[in-house]
Structure 1
Amino acid sequence: MVPTHDPQLLKGVLSLLLLRLLAERESYGYEVVQRLRELGLSDIGEGSVYPALARLEREGRLQGRLVASRSGPARKYYRPTPAGSQALSEGTESWLSLAAVVHPVLVRRLPDPSTTTLPTATEDT
């Protein structure tokens, strides 16, 4: 079974993932989609990636360049601009800081419901 991920969580981290992957290696849109799928994010498709790439380019965080292709139309390759590198650095720090708070809460063991007692209506809370 292919795991699915919460679309809202993915939306919040997609730009950061795109900046990271493109900082590792200049790529074109379809290749980025394939790289995301190789990471296990099989539910991210072109319909999410291409608009995010265009937005990051409009924001000045990515720079695109057209490269002729032997097998069809030219491909647009992307790489982070200095502003994109700064956004990647700040976003990574922010994400890791948030994950450091959230992760321990989500992985801690829940109390056994059979041994947990709830306060009665007459008890002070």
Structure 2
Amino acid sequence: MVYVDGFVIPLPKKNLQIYRRMAQQGCKMWKKHGAIEYFECVGDDLNTKMAGIKFPKTVRAKPSEKIVFSFIVFKSKTHRDRVNAKAMKELTNDPRFKNMPMPFDLKRMVYGGFKVIVKG
């Protein structure tokens, strides 16, 4: 069964295009190292009437921020660990990424690895 890394990020609206370019590079890199799929999604309908905690609240989003929901799909947790190690090594050695300003507050990012229990 596949394995997924998931992220929720508060992103200043003014940084959306910067983030998109960064995410496009990240997508190429993670897929080059073996990720099966890579998604970066911007919140569109987040003020629903459904019960539970809304995405903006999870990251203490401000009115000037968008919510980004991202996930990367791998073959397994072991595969994820191998792919992430290669991608992170490249990130730390590539000057394009080393000198790139972070367009969001890392301290407010929500991240985790997930075992898939149902796949349709």
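Just so it is clear, none of the values below were taken in a lab; they were calculated from the coordinates. Fair warning: this is a prediction, and the values are worked out from it, not measured in the lab. Cβ atoms are built from the backbone, for glycine too; each structure is taken alone.
Going by Cα Rg over 2.2 N^0.38 Å, which of structures 1, 2 comes out largest?
Details: 1: 1.52; 2: 1.11.
Going through 1, 2 one by one, Cα Rg over 2.2 N^0.38 Å peaks for structure 1.
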Assign the value 1.00, calculated as FRET efficiency 1/(1 + (r/R0)^6) of positions 70 and 94 (r between Cβ atoms, R0 = 41 Å, to 0.05), to the correct structure from 1, 2. 2
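Tell me which structure, out of 1, 2, gives 24 once relative contact order in percent (Cα under 8 Å, 6 or more apart) is calculated.
Details: 1: 24; 2: 50.
Label of the originating structure: 1.
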For distance in nm of label points 7 Å out along Cα→Cβ at positions 38 and 62, which of the structures 1, 2 scores highest? 2
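Using distance in nm of label points 7 Å out along Cα→Cβ at positions 54 and 78, single out the structure from 1, 2 with the greatest value. Please list the in-between numbers first.
Numbers: 1: 1.2; 2: 4.4.
When distance in nm of label points 7 Å out along Cα→Cβ at positions 54 and 78 is computed for each of 1, 2, structure 2 gives the biggest number.
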When distance in nm of label points 7 Å out along Cα→Cβ at positions 14 and 30 is calculated for each of the structures 1, 2, which structure yields the highest value? 2
Candidates 1, 2; helix-only ellipticity at 222 nm (-39500 (n - 2.57) for each DSSP H run of 4 or more, over all residues; to 500) computed = -10500; producing structure is 2
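In terms of mean count of other Cβ atoms within 10 Å over residues 46-53, which of structures 1, 2 is highest? All intermediate terms of the calculation are to be shown ahead of the outcome.
Values: 1: 15.8; 2: 7.2.
Checked 1, 2; max of mean count of other Cβ atoms within 10 Å over residues 46-53 sits with 1.
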